[in-house]
Every structure is written in C-alpha cells, then in structure tokens.
Structure 1
Amino acid sequence: MVSLFLFFGKKKKNLAQNPFYGEKNSLVVYMKCNKCGEVFRSHLRKGYDFLIDYDNPSVPYKIDKLYVGSKCPNKLHLTASFTASYKVISVSLDGGTFITREEYEQHHK
C-alpha cells in the first residue's frame with residue numbers, strides 16, 4: 001500500500017538545480033553566507049534585473065549579482081542563465097549556499 005505521505009507529501013525542492021521561487025513578475029532566491037551565516041532574500045524582476053545575452057541567443061537571459069551583508073565583508077556572487085521563459089539552465093553561488101524559503105523565514109521569526 002502506498003503511504004499517504006508519499007501520495008500527498010510535498011516534493012523537496014532541489015536547490016542545486018533551481019533555487020528560485022516564482023512570485024508574480026519576479027524570481028526570488030534565498031541565500032546564506034558561508035562565513036557568518038547571515039541570510040539574504042533577493043527579488044529579481046523579470047524584464048528589469050535580468051541581463052540580455054545578445055552574444056548567445058540560445059541563452060537569452062542571465063543574472064550576475066554580488067551581495068554583501070551587514071555582518072561581514074564576505075561577498076556572495078550569484079550567476080545564472082535562463083531560457084526565454086525564465087527556466088534555469090545553470091546556476092552557481094560563490095561564498096554562500098542556497099536555502100529554502102522556510103529556512104529563511106525561520107531566521108526572521
């Protein structure tokens with residue numbers, strides 16, 4: 001018999017493949033600094049925060065952002081590339097790790 005949890009349970013988000021959460025006309029990503037543990041939330045607005053890669057039409061959108069917190073001088077460097085429909089092709093984060101929305105909210109209770 002199939003467990004009801006498996007049937008109705010939520011699938012765990014694979015942050016390594018896609019750490020972004022869709023909200024209205026933006027993608028939201030949650031991160032944690034590897035050095036001090038400070039957490040970040042970044043709203044990336046479609047059509048505004050995304051760079052258009054004219055040299056590579058097969059990867060029309062990309063993100064290249066630096067984040068610096070208030071607790072330490074460590075920099076988090078987010079890079080990602082997306083299809084025309086904002087599906088993740090590749091993503092990396094130097095200086096930090098991706099966390100879930102729930103983990104971010106736990107830090108801000």
Structure 2
Amino acid sequence: MEWAVSLLSALGINGVLLFFLKRYFSRRDAREDADNKRRDELLARVEISLDTVRLLAYARMSEEIERLLDQGYASPAERRILDEMHRNYKAHGWNGDMDARLEKVYRLRTDHAED
C-alpha cells in the first residue's frame with residue numbers, strides 16, 4: 001500500500017511539475033514570438049527608410065549634376081562635394097546612371113568662362 005501511495009504521489013508531483021514547465025515555456029515562446037514580430041516590423045521600417053534615403057540621395061545628386069551642367073562649369077569645391085555624395089551613394093551598393101552623368105560634370109571647365 002505504501003508503495004502505491006508513493007507511486008501516486010510521484011506521478012502527481014510529476015504532473016504538477018509538467019504543468020508548470022509547459023506553462024513557463026509557453027509564456028517564453030509567446031514572448032519570443034512577440035519579440036520576433038517587433039524585430040521584423042522594425043527591420044521592415046529600416047528597409048523603407050533606407051529606400052527613402054536612396055531616393056533622396058539620387059534626387060539630390062541628380063539636382064546637383066543638372067545645376068552644374070546648366071551652369072557650364074564645376075569648381076573644385078563643387079566637384080569635391082559631388083564626389084563625396086557619389087562615394088556615399090556607391091557605398092550603399094546603389095548603382096544607376098550616376099557614373100555616366102558624373103563624367104559629364106568632370107568634362108566641364110573648373111571656372112566660369114569669361115564673356
């Protein structure tokens with residue numbers, strides 16, 4: 001009889017322990033799922049932000065290149081700024097028609113032509 005009581009007590013304790021362990025891990029899994037969801041949402045927002053930066057960088061470089069081409073010359077300081085913008089643009093792995101457009105600027109004079 002004592003043996004049966006001991007066995008039932010052990011099974012009861014195991015059941016209670018199993019209940020609490022399952023509860024603990026379920027909560028932990030739920031927290032991890034929530035954390036993963038927040039992380040994925042943050043990464044999506046970062047990707048959108050980087051796309052916005054790419055578009056703004058492209059638009060700004062295009063604007064500056066067109067301004068210099070219309071001006072007809074590009075001073076060394078203006079070229080340096082444009083080079084820095086282009087270096088940053090390329091550092092992000094972005095590519096496009098900027099190389100060809102930049103070459104047009106490099107072919108310009110470095111000072112204002114006197115009339």
Structure 3
Amino acid sequence: MLPLCELDTLETGRARRVLIGSVTVLLVRTGPDTVHAYLNRCPHLGIPLGWQDSQLMSPDGVYLQCSTHGAQFVTTTGECISGPCLGDQLWSISCTIVDRHVLIEEHELPTPKRT
C-alpha cells in the first residue's frame with residue numbers, strides 16, 4: 001500500500017490531485033471516512049480531467065468534471081453520466097484509510113511507457 005496523504009487534509013465534497021512519479025491520482029472525499037481514488041484521465045480523450053484542483057468538481061460540488069469538455073462522473077463509482085464519454089468509467093484505484101492515512105494499491109496504477 002502506498003500512502004498518499006492524511007485524511008484530514010481532504011475536504012468532503014472536494015477533489016485533490018496527488019502526483020505519484022509521472023502519474024496523477026485524484027482523491028475525492030465523499031464522507032467522514034470515505035475516499036475514492038481515480039486516475040486523472042478522462043476516458044473520452046485520455047487527457048487529465050483538470051490541471052488544477054479547483055477544476056476537478058462540477059460547480060455544485062456533486063460530480064467530478066472534465067474541464068475540457070464538461071463530462072461529469074459520479075464521485076463514488078467513476079461512471080460518466082453526461083458528456084461524450086457517457087457510460088464509460090474513470091480508472092478506479094483501490095483506496096483505504098489506515099490510522100487516518102489515505103493509502104492506495106500501487107500495483108493498480110498504469111505502468112509508465114518506456115521509449
């Protein structure tokens with residue numbers, strides 16, 4: 001398990017980017033002790049959902065949102081409910097909380113491309 005941050009540094013209903021090597025993971029706190037982790041990659045074009053934390057959520061703070069074309073994703077499942085990738089899903093990464101620290105399964109991250 002790879003530790004990413006302390007739970008108390010995540011606000012409920014907000015998303016935050018965490019860089020792990022060359023991969024950016026989105027963390028979304030959906031409850032007092034619930035965090036979901038996704039790869040910061042829209043399934044439509046394969047580009048990041050947002051380049052800044054302030055761009056990651058819909059204006060009402062309910063959905064993750066792609067800042068490029070406005071696709072919206074359910075925070076608890078990663079399912080796209082509107083936009084050009086309707087029905088697709090974000091790349092989900094197993095996330096747990098241990099002793100108030102947010103941890104993910106590192107082996108679920110994509111492997112870097114080698115040139």
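One of 1, 2, 3 was used to compute distance in nm of label points 7 Å out along Cα→Cβ at positions 22 and 62, and the result was 3.8. Which label is that? Don't skip to the answer; put the middle values down first.
Working: 1: 2.4; 2: 6.0; 3: 3.8.
The correct label is 3.
Can you tell which of 1, 2, 3 yields -2500 when helix-only ellipticity at 222 nm (-39500 (n - 2.57) for each DSSP H run of 4 or more, over all residues; to 500) is derived from it?
1
Looking at distance in nm of label points 7 Å out along Cα→Cβ at positions 38 and 70, point out which structure of 1, 2, 3 has the largest value. Walk me through the numbers before you get to the answer.
On the way: 1: 0.9; 2: 4.8; 3: 1.8.
Max of distance in nm of label points 7 Å out along Cα→Cβ at positions 38 and 70: 2.
Computing log10 I(q)/I(0) by the Debye sum over Cα atoms at q = 0.10, 0.11, 0.12 Å⁻¹ gives -0.26, -0.32, -0.38 for which of 1, 2, 3? Provide the component values of the computation, followed by the final result.
On the way: 1: -0.34, -0.41, -0.48; 2: -0.55, -0.60, -0.65; 3: -0.26, -0.32, -0.38.
Only structure 3 yields this read-out.
Just so you know, all these numbers are worked out from the coordinates, no wet-lab data involved. From a predicted model like this one, the values you see are computed outputs, not experimental measurements. Cβ atoms are built from the backbone, for glycine too; each structure is taken alone.
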